[in-house]
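Undergrad: Some structures to go through are shown next.
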Structure P
Amino acid sequence: MPSFAAGTPGYVLLVLVFCLVWSSAFAVAKLALEVCPPNLFLGMRFLLGALPLIGWAWARGELRGLGWRLWLGLVALGMLNQTGFNGFVWVGLESVSSGLAAIIISTNPIFIAALAVPVLGERLTGAKIGGLLLGFAGVALVLRNRIVVTGEDATAIAFVVAGLASLVAGTLLFKRWAPRASLAAVVGVQMLCAGAVLGGVGLAVEDPAAIRPGALLAFVLAYNGVAVSLGGFVLWFFLLRAGSATAASALHFLMPPLGLLFGWLLLGEPVEPLELAGILPIAAGIWLVTRGPAAPVRADVPGR
């Protein structure tokens, strides 16, 4: 059996697979928005991903004896990692290009590295400080070009940034809390919560008649429900358990160019030379803040 401990080739391979799935999800999301309103789609997507995990965890007896505190904690994680993250990002994607959304979300290791110091007790070295500055500079360059030159909607960008904040908070909560439950239970309960909340919001504010059945809807629902929700989130939380909060993001520097690549391949989104230049400090910054060992993570939060 290959080792998947942080820093091993097996771990790096899993992170690479995660980055490919994660970065492609933004372009596929734009395709999904052509055939279904965002909240209704997300409700169906998360329920599709949650039911196999919940069924698996139930059959193995992994849901028994979790305790009400653990259930509430998993619901809180679901509100941050799935409901808030995807809900905000998908609303933003109605007006923002998939490539820009991928670049914004790919900066999450930079913010995690900065906040992991007070929240998780991880060390902030000189290299990580330099990485934070490089990352912020690259993001500012790309955002300025997209808003001023290509005319991206600043309000929609704010929604994507809100989704990023929700994901960062959910990641730190998971590492700080370290819930003692199987991955099937941890991810399944989160997605069930997200499916119920976002589906309910969709039924309240969106028109189900706007759903356009067909091959495209079947494809994007299967890809998002199985590859991204079921596979991607299980893999993400596995990586978080195997390494530190920053080590789990060790190859996120691949996501900005991959996000732009998938946007160009699937949607024909143009890529400006200045944006490619902006990717360089983002990639360098993420690499700097995610390399090297981290301090042990505290795990003293009650109710695990």
Structure Q
Amino acid sequence: MRHFLKETDFSRAEVAEIFALARDLKRKRGQRLQLLAGQTWAMIFAKSSTRTRVSFEVAIHELGGNPLFLNTNDIQIGRGETIADTAKVLSRFVHGLIVRTYAQSDLEQLAAHGGLPVINALTDYLHPCQIYADAFTAAEHWAGPKGDLLASLKGRKIAFLGDTRFNMANSWILGASLFGMKVALAGPKGYEPGATVRSEAMKIGAEFDFTTDPYEAVAGADIVYTDVWTSMGQEKEAAARKRKLLPYQVNGKLFAAAKKDALFMHCLPAHAGEEVTQQVLDNPRCIIFDEAENRLHMQKAILAVLTRSSAP
């Protein structure tokens, strides 16, 4: 049974296939596709969402399947039913699970006990669907309509600024090794990547640099990337986070210190005036809405590959 719980669940060769399929499915949008015909995919969400929820629901529908949205407060898992029991029950009804939750371990339990493919739609640890869509988006800009998407990423540098202990930074650390990219992270002392992702990176030979100097990180960068300073569940820390992370705001001066043709990327939602200024968001090299659109096409490709891999 194949799952997509972390970036490294696919090989580099499979990533190339998924990117090519995403481009093909993007071109074919509007055609009647039945890759998920007769299938129902349950979407278990413990966290609110705009892009992830809408893109997955539309993706499943456009591939001929039926999306079933399940807020954790509306099902028995929210009243104490074990994750294992929930997985066993749902596996009798649906063909796959798309899960947006807090703990990566919850996702792993669902995959272990359910007997059906599970997709990580975000945990506090990783956000692999976002990273795949982001890398695909950058590759589109560099490879053009017919070029080798994955090859266009090789040797490129991404600078990630802000809280480098959380899911987006972790996902870039793991994903960049598959994409052939270099990662430079910048954040305050004490905000560096944690032991778990460092251990995983070491196992797969993924390398990254961490610095407390944002200008050092963006020097020579092809992509400048940031995320919100306060994620869901961290609201009580908001004021302290703003104070510590202000030097890592992506403003016009910092963005100009990257390559002259560097792209600005953000997983959204963006808080103008905090992690990024409106000036940067208005820059023509800001491709945040291309990223958002490509969530749909990338998730179609992931769904198609997992469905094919899990077929009896």
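Read the figures in this text as sums done on the coordinates, not as results from a lab. What you see is a predicted model, and the numbers here were worked out from it, not measured in a lab. Cβ atoms are built from the backbone, for glycine too; each structure is taken alone.
Undergrad: Quick one: Rg/Rh (Cα atoms, Kirkwood Rh), for residues 97-160 alone came out at 1.06 when computed from one of P, Q, so which one is it? Mind showing how you got there, number by number?
TA: On the way: P: 1.06; Q: 1.13.
Label of the originating structure: P.
Undergrad: Still on this structure, I have one more. To which of P, Q does the computed value 2.1 (distance in nm of label points 7 Å out along Cα→Cβ at positions 137 and 193) belong? List each step's numbers first, then the result.
TA: Details: P: 3.9; Q: 2.1.
Derived from Q, not from the others.
Undergrad: Can you spot which of P, Q the value 4.5 was calculated from, given it is distance in nm of label points 7 Å out along Cα→Cβ at positions 217 and 273?
TA: Source structure: P.
Undergrad: Follow-up. Assuming -22000 is helix-only ellipticity at 222 nm (-39500 (n - 2.57) for each DSSP H run of 4 or more, over all residues; to 500) as calculated from a single structure, say which of P, Q it is. Intermediate values should be presented prior to the final figure.
TA: Values: P: -22000; Q: -12500.
So the calculation was done on P.
Undergrad: Now, a different point. Ranked on distance in nm of label points 7 Å out along Cα→Cβ at positions 105 and 201, which label among P, Q comes first with the largest value? Walk me through the numbers on the way to the answer.
TA: Values: P: 1.4; Q: 2.3.
Top value of distance in nm of label points 7 Å out along Cα→Cβ at positions 105 and 201, among P, Q, belongs to structure Q.
Undergrad: Quick one: semi-axes √(5λ) of the Cα gyration tensor in Å, for residues 25-120 alone came out at 28, 22, 10 when computed from one of P, Q, so which one is it?
TA: Values: P: 28, 22, 10; Q: 25, 14, 11.
Computed on structure P.
Undergrad: Hey, another quick one. A value of 40 was derived for relative contact order in percent (Cα under 8 Å, 6 or more apart); which structure in P, Q was it taken from? Before the final figure, lay out each step's value.
TA: Details: P: 40; Q: 20.
Source structure for this number: P.
Undergrad: Check the numbers for distance in nm of label points 7 Å out along Cα→Cβ at positions 89 and 281 across P, Q and tell me which is largest. Please list the in-between numbers first.
TA: On the way: P: 2.4; Q: 4.1.
The structure with the largest value is Q.
Undergrad: Here FRET efficiency 1/(1 + (r/R0)^6) of positions 9 and 57 (r between Cβ atoms, R0 = 30 Å, to 0.05) was calculated and came to 0.85; which of the structures P, Q was it taken from? Numbers along the way, then the final one.
TA: On the way: P: 0.50; Q: 0.85.
Working through the options, I get structure Q.
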